[in-house]
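Before anything else, here is the set of structures, which you'll find just below.
Where a number appears in this text, it was derived from the coordinates with a stated rule and is not lab data. Bear in mind that the values here come from a model prediction, so they are computed numbers and not experimental data. Cβ atoms are built from the backbone, for glycine too; each structure is taken alone.
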Structure P
């Protein structure tokens, strides 16, 4: 058993040594440069090197020497492989990164590198990367002055003499170049990733890209996103990292890990899509919310400015003048932040421009500028009113203008036609998965950076709304009657009743608004149907119209069947022996004809029904395809996102209506209590609010009515009097004190 084991170990060691001999430095150089046995693999788009003179600009000679002269058990070369950003397209851009990295970390080494740009086996997307091969041996001071020979360069370096003195220049030159020990330091090798990421980001920024490479773990990136308040990015990093699968495993299609990795990447892509959709929906909702708020306040400002009280006001009063200036300042602030807001569409267009070459960007912008000009001219042409034919001069001028505009539109159409194909090519490239994902990320970054502007606009709009309220109240207070200080019970009742009528009128208006908005709000089920209809180019809508026509025809057939059944029954009951034979045959022929026509009609309707059912089934099958489901979800999400403004308006109306109903119910309770108080009053009871004399009549009577309802807070603030000595202020008492006296009196009565 021992002998067999030993033989097996020797055999295994021999195989390993043979494998090492085959996979040497020269062979690996041929692999990265795609030479000889690896030539058919392709994908090598550039290679370069820095070598000693004896290599004669041939990396194979240098690494052949390394294979031949490097000591046994020593590393013949070190390789670094880095992925390059997909955003960059040209070799010059890739070299900016590689040259910066080499200048910082490999300037004292001989090296060769090759840039590969291939399609990934699993992802199906571009995977540009660089292989850098280099010798650990340093280009030391001796090598810089006088290069060593090929054999000498890979020998052991000269050591210190026994007496501790350093070897001479000649001794160093005859021996090998020293090795750089930093490549044995694991921490240094780990830090290379961070440094390479910084270099890539600098080049990306230099080339006008917003996206950045991050070498950190998903956990670290998630924590930073949470600290910055970026919930979408935090969700994106809340996933399991991908496990590495080597090149050999990728080439083995039956490898179980490969199948698991494909499933994992599919789920990761789905996760990315869902997070980005949620983020876009949230950002667009916030955008619409702020726009609606700004529009609402703008309409209030317009109403205020158009009011009689504002237009007739000279603003001589310092208080009114100050409020007007505050309003104008607040309007300026709102306009300032409105200009700073970047919409979802603009952010996406801005992100797309980053992924175009200069010529593509110019073509893209020119195309949409031309399209806008054409649309403007077409709209202008439609808005032109044709003059009366009797006015020949005006008719002639109209014809000239219309002809000139049509000529311009034709020229623009011609330009658009010539630009359409290259623009569509650019659009298709931007919709490729890797490019689309990067555009979504850049769009997110732009909108996230714009969060501060949205918050400031919202705050400025709230401040403006408050100032408008203050100015409106100050203006309209001058047109109202002077506030009263005391009220009789009947006066309180009349004012509360007036408030109730105003609330009821507002409730009716809100109910009408609610009914109108409910018709505009789209349910998720309806959004799905609309999305399906859009996906199949309106086929669902046409099918529904055909079904509606079929049902109408089916309804028309029902009375015909009843009439025929009635006539058939009468025919069977009638005694035909008393009638001529010809009459019997005529009626029988008529009924047979009616039955035949009805059967034909029924058969036709059955065929239509079968056709419509088949068409419905075909459309459902088409819409259940994975690509269709994804597209329909996107369309439905867009419909619901655009419809969210109506949902929000409906919520506001419902909340306001709920508040109005509560106030109406409370006003009813107040009126009932006041009616009871009027019935009990034997004297002219007077009321007044003790907290302030500047309360409006409506607020004062509401507080008095609450006190009559015995609400604890109100009874502490309202005084009442029998009305005997109002001028002398002698019989005013707080209602809370009177209530105590009444309770005391009732207690005494009960005890007696």
Structure Q
């Protein structure tokens, strides 16, 4: 008979002491255990189907068991072998390993965010096209600008002139070559430390300073600034300048007043090159945040009057960090009193100066480069540049608002071998290719099987495992225990299902509904078994002491997340918003004080996010929220199919003193005063119905009235204590209620929220 034709009584397993065998079979009760216990006959068709299936079709008990022990040896009770373990592990051999804290993530924009992003991208593309297009109007404006700038350039002295190199050498054996543009390239050996000595002959005149350009090169690490391994960084630990006069051969050390740089790595400023310490220096972090090569200017303490033929000996010391030597450099001198970083006072670069000097007949390459610069400052494009800048900023802001989710990235599969007794240092075992356990239906795949093949195997119509295990866990969610009590072990050491046919039927219904979870939930919660009372009569307790026959509804303490949710719900504080970022409710100060890598501090949320469901509470493994930990929430360091449920005094302290529960109690007290009537009895009935869906018994009323009177007297005598209680939490206490009265009813509400009955699912 199809299950949808059974009566409600049969489906629910309403097994009275005088129930017939037909009723028991139809209910899905485990006849094997029942008839063995009661001494009755064992139905042959049942044994033929289920006992034989348990041995012959072991797939019916898989997916709810663990292969963990097979890491070192064959399973002692189930048919998994050590080879099965490593073959299964091989499915995950292509997962990319990453360092802790740098998990790869992917953006998960909402539909509105996608639409906004698309509009901004289109706007940016259009404005970018406007900015980079050389129109006739822009061309004409540039011609006039270039001629005007050319005239100004002729009338303006240059900041810097490239120094003429006379000699150069490396203290530790690097090969130095002078290039056509006046730069010096290092090659050959790469010493840990080095001092480069460059002798230059500046033009006659008063010299005020020296400029050092560090340049990128194709041959360097990451095409950056040095040949150093890693990120191609360098460290200039010191610089000295000696003036050698041509006339008398005299030498004079030149004092350097100060230094400035276009880029500095944090903790490595250019002034370090002047402190005389070999362990410090100027560094630029290899790949800088700018596409411009870093410059440093060293200004002399006083002008030196250089004559024709005089020389400057520049020594560049690199002693702070191993292998961090400058790779390509160029030196320039200045006659300007207080030279800056740029080549000239107009702020133009050397290539731009060369282009303007050749105007109106520069090369096409020079003209194109100058046009790019001009469009970045052209008044005609000011609106377009402003719009482009705003659109890009809006897009960057949008990107920061889009939530991310962790993703798994693949790489070339690692070789997986069977490890004898799990010894990862012994690689003599056979190579294990991806495959499912040997005693189950095998994959038929050409080539290497992937996790997609594994996923398809899980949900194959011939494989009932996933559906059986999943519906069993749904059943556990609504009844406190699964049809198979050991929901984490469907193997030979696990419990036999109490209602095998019911489990089978739910599994098939789940699969044939298109894996519709809501459909199965609807079936379960609309059943007579689920809607039964948890009040147990002596007869039912004697007949079904462990509720195996589902004679009554189960009672069990709520899970950790639901306990706080319940308190917020009855107080009216709960926010039902679905989705969004994690929430941070109140947490004891200093709870994260000993966490490192990185050091962090808990900052609780304000506004609606403070009152969201526990499902959204920010989760730090091993340091989960202490209130949740007190109520047995797992650390999530490993899979936990079924949580333990403890009962201890610490839980009572959480319910009494956690700011979330104190605030909920105060809000519930304010609601009780406002809506519960004028008398104490009516208010107690209101708050009981709100929290427990019943009216209080006579002795409960007496106890709570005595508590209320005592608290009213205490807070009336100490109004400052009532004021402090009203400040707990961020929700405001009502201004039209006497603080002492509110505090007294808050104490009553705290007691009620602390009742075992409030945190128990009935």
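Could you figure out which one of P, Q the value 14 for relative contact order in percent (Cα under 8 Å, 6 or more apart) was computed from? Of the structures listed, the value fits Q.
Out of P, Q, which one gives -10500 for helix-only ellipticity at 222 nm (-39500 (n - 2.57) for each DSSP H run of 4 or more, over all residues; to 500) as computed from the coordinates?
On the way: P: -24000; Q: -10500.
Label of the originating structure: Q.
Which one of P, Q has semi-axes √(5λ) of the Cα gyration tensor in Å, as calculated from the coordinates, equal to 75, 39, 26? Answer by label: Q.
Work out the source of 8.6 here, i.e. which of P, Q gives that when distance in nm of label points 7 Å out along Cα→Cβ at positions 381 and 709 is computed. Computing distance in nm of label points 7 Å out along Cα→Cβ at positions 381 and 709 on every structure in P, Q gives 8.6 only for Q.
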